[in-house]
1. For percent of Cα pairs over 21 Å apart, the calculated result is 46, so let me know which of 1, 2 that is.
2. Can you spot which of 1, 2 the value 33 was calculated from, given it is relative contact order in percent (Cα under 8 Å, 6 or more apart)?
3. Quick check on the output: 4.0 is distance in nm of label points 7 Å out along Cα→Cβ at positions 19 and 91, derived from one of 1, 2. Which one produced it?
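Only the coordinates and a few stated rules stand behind these numbers; no lab work does. These numbers were taken from a predicted model, which means no experiment stands behind them. Cβ atoms are built from the backbone, for glycine too; each structure is taken alone.
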Structure 1
Amino acid sequence: MTDIAHLPYRRNVGAVLFNASGQVLVARRRPAPDGEAAALAWQLPQGGIDDDEEPRAAIFRELAEEIGTSNAEIIGEHPDWLTYDLPPELIARAFKGRYRGQRQKWFALKFLGADSDIRLDADPHPEFDAWRWADLTDLPALAVGFKRPIYQTLTLDFARYVHLAQGTTP
């Protein structure tokens, strides 16, 4: 067995996508054939960064792949890279056992489109089967356990962008 502590983190980006009401898009992971523990959990759009890709470019690519649209603008960014470790039972299945978890750069974005622009079936291998708008403060309760600390951090740090997304002043 591989020593988990010596495995690297996968580089990743994540999107807290605000609508004009100040709510954020969450999507439900599709059931996985292997019974993956994170299936049916609600999460924010996120995905890997290609070797030659900058995080700001990656976030728009990931939005297009995962929710069918990148019609958004970046309104903020968490200053740090945030990490999470996968539970030991998922390491062998997730990312083919090459990573212990993910190192993520998170962005706050304002959605510029209409709800009808969101298409979970835009990619030939959709990751999600449902989506909805939720209050930012609901994120930690919606997250799978090993991602909950990151969602708690984002809830606190990105609260300042709710008013910006709404076009109001605090």
Structure 2
Amino acid sequence: MSDTARKMTTSPTIHATAVLIGVKAVLIRGPSGAGKSSLAWELIQASGTAALPFARLVGDDRVSVEAKTGRLLVRPAATLAGLIEIHGLGIRLLPHEPVAVAGLVVDLAAADAARLPASEAAETAVSGVILPRLPVAAGARALPLVLAWLSTAAGLSPAAN
């Protein structure tokens, strides 16, 4: 068994979706039906544009997480690798990355989302690793917020990656 396959079977999984954007992944969390897969698909579809030069699926619905040397590694759950649910079409197979380093957590349907978010809402811990966090209110369009965050956050813009 390869190291990647071994990690995919032994690391804990969380209910989330991840998309590699440049060199860092966006980890998308939220309750069932919040739009995790839809946001992932929108990011992938925006790939190759000036707003988002590169985006590729890491995993949809469940991802494996592992804290390693201060970074959070994300991998697709073994049974879901390369699969994404597209609302109205069902499950589809896409090219995917076997592992990525998380650089942002997007929390959909976040109760603490605000027009001017509190500074404590801007970070979260996942498996002990502190990451930047973007809380998105239920019903809000997440894609423009994620693109704005990526283009204005120091060192994390897609062009810089």
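1. Working through the options, I get structure 1.
2. The value was obtained from structure 1.
3. On the way: 1: 4.0; 2: 2.1.
Of the options listed, only 1 reproduces it.
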